[in-house]
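Below, each structure is written out as structure tokens.
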Structure 1
Amino acid sequence: MGFKCGIVGMPNVGKSSLFNALTHSAIAAENYPFCTIDPNVGVVHVPDPRLDKIASIVNPKQVLPATMEFVDIAGLVAGASKGEGLGNQFLAHIRETQAVAHVVRCFHDDNVVHVSGRVDPLADVEIIETELALADLETMTRALDKAQKLGRSGDKSAQVLIQQLQSILEGLNEMRPVRAQDLNEATLANIKSFNLLTAKPVVFVANVDEAALDGNDMSAAVAQYARNQGAECVVLCAALEAELALLEDLEREEFLGEMGVSEPGLNRFIRAGYQLLGLQTYFTAGPKECRAWTIRKNETAPKAAAVIHTDFERGFIRAEVIGYDDFIEYNGESGAQSAGRLRLEGKEYLVSDGDVMHFRFNV
């Protein structure tokens, strides 16, 4: 299991450059609004040096990293919720994603057109957030009308839903996104089918220029906004990341070293995405393949097994587990077992990030 993340923002803020960097592709990233119309979709390998270290011990025939899917969605403008700039079409694309990467322009460049004629990151953020909230308001209003009709017939579940929807609508009218309304599990379950835009977790990407890789006043303002929203924020230069993605590994390492940077900003961005959705990784390691698998945190061993194949969950007997650090320290499964670091875990075991696992199951 990976996740599908939509890249959104105003036109010309660096969305397509970020997508190019992530996917090592070269889609149009021209200097004019709406150069992206149809969404571009790319599957990205999740960088994880732990997988390489495991593979160096096991020497498998193939190494398979975890993956994530990114969708480059065309720029939104004021009035998108009413169809401006093909807004309805673009909003529909966002609904299909699990999370949102909101790219915000945090650099000045007279050669790069800004659709509003000025660079004001927080104003841009407000436009996008407002349009998403307005779209959710419309969705919730229609849902409330339907629930009220059912409620009048005595449907008790509809009467509960009415109270929940009214509370959410009140928050949206105050421009509080659904994700920031501190809803309980029952309410979240009831509104899941509506696929609300402002309910999706968000990571803000403060797109700076090469002169401000550590951030600037504009990115600091975006980071503070993100903290206030309980969201993540990553500072990076999308144009530079797109250039780095086209280099060979050795060239990339040398270039990063010259800049005094330990890793591409994309790695931080992907980790922020994992944190955003509460995801973690476990590994399988054998002569045929070493592979990274993505699961949610606090997932049980049978649920972890199910991402390989549903039969693994149904026929689960036990899991053989070695912690990542032990696997490396004792040079693989045989050494870890000899040192007493291989454990047998049952159905209630909660998988830890980095576990190296082998599942036993009945066919």
Structure 2
Amino acid sequence: MYPDYTSKFPELGFYGLAGHTRSPRDILQQVRDAESMGLGNVMISERADYKEISAICGAVAAVTSEIFIGTSATNLNKRHPTVTASIGSTLNRLSEGRFALGLAKGAGNFKAQGLMQITFEREREFVDLMRRLWRGETITNYTGALGDYGYIAMPAYLDEDVPLLYVGFGPKSLEHAGSIYDGTHLHTFMSDQALSDAVAAVRRGEATAGREAGVVKNWSVLATACDVSEEVYLKYIVARLGTYLQIPGYGDMLVKINGWDSDVLKSFRTHEAVKSIGGLIDSVATTQQIAEVAKLIPEEWRPAAVGNAKECARRWVDQFDAGADGVIIHASTPEEIEPVLAEYEKIRPVERFAGRTNRPA
């Protein structure tokens, strides 16, 4: 129904509108640059300010023709199933088959927001329901962990094959993802060992479900800061990592999978330099405040691609050596990573990507 899209680097993508933004139109130039450079994917996160996921993805689809567009991610409990399914079918048709739906369990107090808690059972049902609705099924008298629906349907003429990606990094969640999803989109600031462990968890899930080994494609997310100033380094690396560490549950899991010291995390959260910021570090902190936060985060807690272009390119390749099928470059814009891409092309493990298309899973 749709063509295969193959860019020069189908195994590479970038994180659009990384972190906090007040100017969502920036994504338009970012994706144009990425497509002209040959990147195969863009992943876009969601925040409740200026980053509503369907609006951003629709804009991206309108100004591109080859790059695959993925959500990274939206929580599966935010919308009625037919609304999410309609977002997926609309964006896939709008982009002519270049959309991937990335789903996450999310963090925060869902009860206070009037939303149901996400469980493995609900997640499995939701994924199955999306696939059925994209096939144009009509479902009556649905009763399950997701709730009770007397009637839930999409038009019979629908026939959309939208890849489903799990966005997260907990070992149990990744093992579950291996049994039901088409791909995974992992997390920034995972060490190479944590990345390998994550891929192994997905493979266990595949085996438990009786799926073909390697059918689920795993994407590493690697913060990249090539030849940047100290101020930019603080913004791209320290502020972003500090924000993750601020979030209860979220930061704890990141510390756990990397084998970091939980006492250091506790000290970080209770330190006045963090408490005085009064919000998410990457949204509201000044450069001076981020510099104080940097003193609280050990160097070994900052796995990323930092340095000159050759050093950063080598770190991209390291992700494949650790088991990733693809790499999403975080923090920097496509324009900023252009020197790294030139060095990466020289050492790119071409044989790994024979026959690859931009489809992320």
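Here mean count of other Cβ atoms within 10 Å over residues 163-170 was derived from just one of the structures 1, 2, and that gives 16.8; the source is 1. In this comparison of 1, 2, the computed figure 31, 25, 20 for semi-axes √(5λ) of the Cα gyration tensor in Å is attributed to 2. With respect to FRET efficiency 1/(1 + (r/R0)^6) of positions 91 and 323 (r between Cβ atoms, R0 = 41 Å, to 0.05), the largest value across structures 1, 2 is given by 2.
Highest-scoring entry among 1, 2, by distance in nm of label points 7 Å out along Cα→Cβ at positions 123 and 227, is 2.
No value in this document is a laboratory result; all are computed from the given coordinates. Quick caveat: nothing in here was measured; it's all calculated off a predicted structure. Cβ atoms are built from the backbone, for glycine too; each structure is taken alone.
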